[in-house]
Structure I
Amino acid sequence: MLTTGAKDNQSWDQACFEGLNLIKNKFNAEVDITDSMDGENSEPTIRKYAQSGYDLVIAASGAYSKASEKVAKEFPRTKFALITTHPGNNRNLGAVAFRSGEVGYLTGALAAIKTKSNKVGYIVGEPYPVYKEEEALFRRGVKATNPSVQASTAFLNSWVDTEKATKIATEMVASGVDVLTFNAGEAGLAALKAVSQKPGVFVIGRTKDQYEVAPGKVLTSVLQDIPNLVLNVAVLTQQGRWEGKLYKFGLKEKIYDFAPFRGSLTSQEEDTFKIIREGVTTGKINISP
């Protein structure tokens with residue numbers, strides 16, 4: 001496995017490393033990780049793993065797409081997996097990703113249900129295709145739930161620029177936004193802490209239950225089971241089903257969930273959200289990109 005950040009950073013990269021350990025334990029596999037490896041310099045490491053006889057090379061970031069595409073052509077018998085939205089090569093390079101449109105739509109719907117100012121916001125880190133899709137579905141969820149609500153969105157082009165994230169979030173709040181959704185890693189967490197101190201402002205957290213960061217101000221958090229998403233790569237490979245394409249997982253497979261509301265919604269608001277969530281999960285509500 002390759003990760004762009006440290007394997008103990010309590011974020012995406014650590015969660016992917018935990019997935020690697022699930023693979024190790026489930027299949028008694030020999031595993032190795034190269035962490036804190038940026039995309040531009042990753043090609044030699046990916047090639048080294050293939051040359052060393054590893055059956056499966058997991059590149060846990062969209063930043064590794066180009067390098068993985070190149071090395072996969074050189075080693076057709078090795079399986080390569082990206083943990084991001086990527087179409088694959090229909091042979092040995094595939095990808096697993098979250099069905100991110102589901103939570104994009106649902107966080108948009110929730111924000112539209114909760115807002116009093118009829119202005120909501122969404123802040124994301126890098127503009128990878130998976131997050132562009134999520135941002136578009138956030139807007140769709142807002143409008144489908146309440147057409148009079150205005151949605152403001154922003155891409156930071158960073159997961160760690162806390163100053164930029166806080167500035168943009170603060171500007172959104174100053175413009176009247178009273179519900180903000182974050183999907184921006186370390187940068188988003190800093191911004192969440194800052195704006196949740198503002199009166200009448202509520203936030204939706206990400207990856208882990210972030211209620212304790214701002215008790216009473218975090219409506220819920222989108223929970224991502226990243227370790228089991230990674231484990232699915234090895235399961236599909238072991239079953240002989242790794243076909244070099246994109247495999248998506250979401251609410252139905254319990255790879256996504258939402259943290260408890262803890263009284264942040266009225267019973268009527270919570271019932272409305274449950275109905276919308278059921279429609280998304282069963283496919284009654286169209287969340288295709």
Structure II
Amino acid sequence: MSSFAGVIPPIISPLTADGTVDRTSMEALVERQLSAGVDGIFALGSSGEAVYLRDEERRTVIDIVVGAVAGAVPVFAGAVEATTNRVIEQVRWLEDAGVDVLVVTPPFYADVTAAETKRHFTLVAAASSLPVFAYDIPSNVGRKLQAQTTVELLGDHTLAGLKDSSGDVAQFAEVIAGLGPTRRASILTGADTGALAALDAGADGIVPGIGNVQPTLFVELVAAFRADDRARCESLQASITELTEVFRVGQRHGIGRHASELGGLKTALQHAGLIGSATVSPPMSPYPPAARTELLRVLEETT
């Protein structure tokens with residue numbers, strides 16, 4: 001088994017009504033995840049609103065998460081910036097903040113080649129003493145991290161792992177096949193609806209956004225998969241897939257995809273009494289009351 005495996009939820013960053021990081025709620029969310037038996041916590045990913053938060057807010061999030069985890073599981077942290085030098089700036093303070101793994105997207109905004117993308121990761125990895133994971137999320141950064149580039153970076157140990165949120169199962173499997181059966185790199189999927197398919201393809205673990213709402217579904221899925229309990233795996237995957245409707249409700253009420261996904265997660269957690277506010281960062285729209293009504297109906301039907 002690779003060094004990092006299992007369930008590593010990309011934890012949200014709860015905000016107060018005035019937009020500041022809610023320390024009490026964030027500590028409670030971390031404790032809930034640890035109690036569910038997760039194998040790591042990923043802070044400052046897409047679910048954590050990394051690109052929306054100011055630097056001081058990012059530091060606050062990491063301070064809270066590292067303190068709340070207290071060494072129980074590895075802390076993954078997103079160093080999400082558009083260019084290499086900006087990422088390296090993030091890497092430097094994240095190392096001092098006590099995280100265990102860095103998660104880095106390909107460059108975005110700039111139009112770069114595969115060779116330049118490879119150089120980006122090589123320079124970031126050289127600047128860090130921590131393991132660096134590539135974060136393949138083309139829906140947010142505008143380009144897919146190509147399989148050949150990924151295999152090269154993982155195969156020569158420039159990168160320690162991959163967090164694949166592309167939804168491209170065929171290329172995901174191609175990367176795993178390209179690394180061979182003795183790979184040292186950790187391969188993680190960010191697919192909720194495709195979690196079981198990714199495990200079947202050889203994924204070491206899952207980074208599930210909807211795990212913010214129901215982490216135990218994923219903990220049980222991984223346990224069932226390791227026990228070769230196929231019927232249980234398929235039942236759990238069906239429940240997970242139904243629950244991901246949470247992500248889409250807001251879009252049906254006129255808000256953007258990010259606002260729908262993050263607002264849906266936060267509204268669900270606020271309804272459960274786990275956070276104090278469903279506030280999201282600007283320019284995302286507040287979650288509409290009509291969407292909240294529909295979301296609560298979805299939760300009643302799926303949990």
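Matching task: 1.9 is the computed value of distance in nm of label points 7 Å out along Cα→Cβ at positions 171 and 251. Pick the structure from I, II. This value belongs to structure II. From which structure (I, II) was mean count of other Cβ atoms within 10 Å over residues 227-234 calculated, if the value obtained is 12.8? Label of the source structure: II. Taking FRET efficiency 1/(1 + (r/R0)^6) of positions 19 and 235 (r between Cβ atoms, R0 = 30 Å, to 0.05) as the measure, the highest value among I, II is held by I. So if we calculate distance in nm of label points 7 Å out along Cα→Cβ at positions 11 and 27 for every structure here (I, II), which label has the highest result? Largest calculated value belongs to I.
Since every read-out is calculated from the coordinates, none of them should be taken as a lab result. It should be emphasised that the depicted structure is a prediction, and the values quoted were computed from it without experimental measurement. Cβ atoms are built from the backbone, for glycine too; each structure is taken alone.
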